[in-house]
1. One of I, II was used to compute log10 I(q)/I(0) by the Debye sum over Cα atoms at q = 0.15, 0.19 Å⁻¹, and the answer was -0.69, -0.89. Which one was it?
2. Upon calculation of relative contact order in percent (Cα under 8 Å, 6 or more apart) from the atomic coordinates, which of the structures I, II produces 27?
3. Where is FRET efficiency 1/(1 + (r/R0)^6) of positions 12 and 68 (r between Cβ atoms, R0 = 25 Å, to 0.05) largest, in which of I, II?
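Throughout, read-outs are computed from the coordinates displayed, never taken from laboratory work. Keep in mind that this is a model prediction, so the values were computed, not measured. Cβ atoms are built from the backbone, for glycine too; each structure is taken alone.
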Structure I
Amino acid sequence: MEELRRLPAKKRIAAIAADLKSIPKEVSDENVFHHKTLLRMWDSARIEAGVVTPMEVQRENSPFTFEELAKAKLVFRPRLRA
């Protein structure tokens, strides 16, 4: 990880992409943590390199669009207790 952080942003993007492809498909805490760490670093490197803006990264990572959230309604109902 430290080696990746020392690389310039453009080279870091390529190195992270290669590392993401090499992660084993086996699900373990270590693999999941490593994968999520790489994805965060990848987003950060892309912003640093000027490939994307922070808003574009937010849109990519959010399951909802701004328009969908603007139309969302909160509904409060009493809980039913058995």
Structure II
Amino acid sequence: MSDDDPDLGEAVDYILAERPKLHEDDVWGVLVELGHPPAADGDGLALDLLKSARPDIRPRDAKVILREWRAYVSLVQEHDWEDE
């Protein structure tokens, strides 16, 4: 992970704050297994990988985690206008 990559711990915190019914272990499992969120059209491949590597994570939960992870990354990458 480079210095430009969003922090996984902060991503987990964000996802759990947005979706408190998710299990923390599942969120960590998805983020650690994939390393970074797949492109929107890469969900199928990511879910296949997770199904084989982490069969304990429900596909429905994995989809929600991926969606929230992308939202987090998008927020982190936004330019903060107040810093100018």
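1. That value comes from structure I.
2. It was calculated from structure I.
3. Going through I, II one by one, FRET efficiency 1/(1 + (r/R0)^6) of positions 12 and 68 (r between Cβ atoms, R0 = 25 Å, to 0.05) is largest in II.
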